1. Taking 1.0 as the value of distance in nm of label points 7 Å out along Cα→Cβ at positions 65 and 121 derived from one of the structures shown (1, 2), identify that structure.
2. Name the one structure among 1, 2 that helix-only ellipticity at 222 nm (-39500 (n - 2.57) for each DSSP H run of 4 or more, over all residues; to 500) of -11000 was derived from.
3. Comparing mean projected area of the Cα convex hull in nm² across structures 1, 2, which is largest?
4. Using distance in nm of label points 7 Å out along Cα→Cβ at positions 81 and 129 as the calculated read-out, with 1.8 as its value, let me know the right label among 1, 2.
5. When distance in nm of label points 7 Å out along Cα→Cβ at positions 49 and 145 is computed for each of 1, 2, which one produces 1.9?
6. From which structure (1, 2) was distance in nm of label points 7 Å out along Cα→Cβ at positions 17 and 97 calculated, if the value obtained is 4.3?
7. With relative contact order in percent (Cα under 8 Å, 6 or more apart) coming out at 24, pick the structure among 1, 2 it was computed from.
8. With mean count of other Cβ atoms within 10 Å over residues 9-16 derived from the coordinates and found to be 14.5, which of 1, 2 does the value describe?
Structure 1
Amino acid sequence: MANFEKTKAIILRATKYSESDLIVQVLTISGERLSLLARGALRSKKRFGGGVLEPTHYVEISIHRATSQDRLSILEEATLLEDFKKIRQDYDRLEVAFFILETLTRISQEGDSLSDGLFDLAGHALRSLQEAKDLKIFQLHFGLKILHQQGMLEPEPWMQIFFKTPLAQHASLPEGIDPNKIHHWAWVESQLREYLN
């Protein structure tokens, strides 16, 4: 069928559009941000059951691409692949997850299908967040990685340990790193704000 495709994606946000419809923003495996109309999503348990369209969820989706720029593509169906359950069991982790999703939403672009590294970083971040011990250091780690990936950093010596360590091995960072004492987190936050604005 023309314009029909299946892909995998992370749900960035879902906004109520009408009594039963949602506008769902996703980040696809190619790094493209898509805004999709999910007709009947608030009623259909067959196509969108079990809270599948919750932010942070990793899903497989079936969509009909819009044929003109003034129309939304249609989300036909979504199947849950991973829900990152441990994130939802901890309010502080959920707050960090929303920070990650907001950053991804603002960096990703509609129509950009050449940013698969952005999707990979998103998936690694959400998976690793479930086990992260120090959430402030984790945010610092994620912020540095995404700024570096976007070409927005002049690397400094203190950053090297973060660039060399995968997010999944976040717990293996040297003890004693304190972003509050050595201004690193505040600096990364300001760099992110400047880049995203």
Structure 2
Amino acid sequence: MSNIDEQKKSQRKLAKQNRALAFKQDPQAGQKVCDAWCQHKPYEQQQIISVYWPLGDELDPLPLLMGLHKLGHQMVLPVMLGAAKPLMFRSWAPGDSLQDAGFGTREPSADKTTYEPDIILAPLLAFDQHGFRLGYGGGFYDRTLERLRQHKQVSVYGIAYAAQEVDQVVRGQYDQPLDGIVTQQGIMTFDHS
């Protein structure tokens, strides 16, 4: 295991503890994130937007998923295709049944339409003011963003509790930057040009 991998492993352990505490302290954070996003409106009309299905003590994005659907956007959820592979995205609407995707999360079934999102709202363990996220270690979002950004403009915003901010996320050469972060305190954007 490389030095960066060891550092990330250590940072993940602390980040999980911070997120669990934030989850207990602000159970309404999901609605606050929805309100912040919908007031800021960093999107065009009728875009394809990916939101994750919540797992454990992740900030619950379901109010945002429902709110964006009501505004007329095509909502999609990420689908894992296996280790070391990028994600794909399938359509979602209220009332759709979801299947077990492993790791305790859920995803649309194979009969749903596949789309490439314009905006990805991603979960994370930690983020910093430089616009980087600490994920879970599988590299799914980094691989996905690298592939998508080769042929289209796609924005990615991390969804997190404000308490998940750290001074600096340990990052490697393949880590993709975020365009912004949405917390229960509002939205911050980053310029990587």
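1. Going through each structure in turn, the value belongs to 2.
2. It was calculated from structure 1.
3. That would be structure 1.
4. Value 1.8 for distance in nm of label points 7 Å out along Cα→Cβ at positions 81 and 129 corresponds to 1 out of 1, 2.
5. Working through the options, I get structure 2.
6. 2
7. 2
8. The value was obtained from structure 2.
None of the figures in this text is laboratory data; all of them are computed from the coordinates on show. Every value quoted in this text rests on a predicted model; they were computed, and no experiment measured them. Cβ atoms are built from the backbone, for glycine too; each structure is taken alone.
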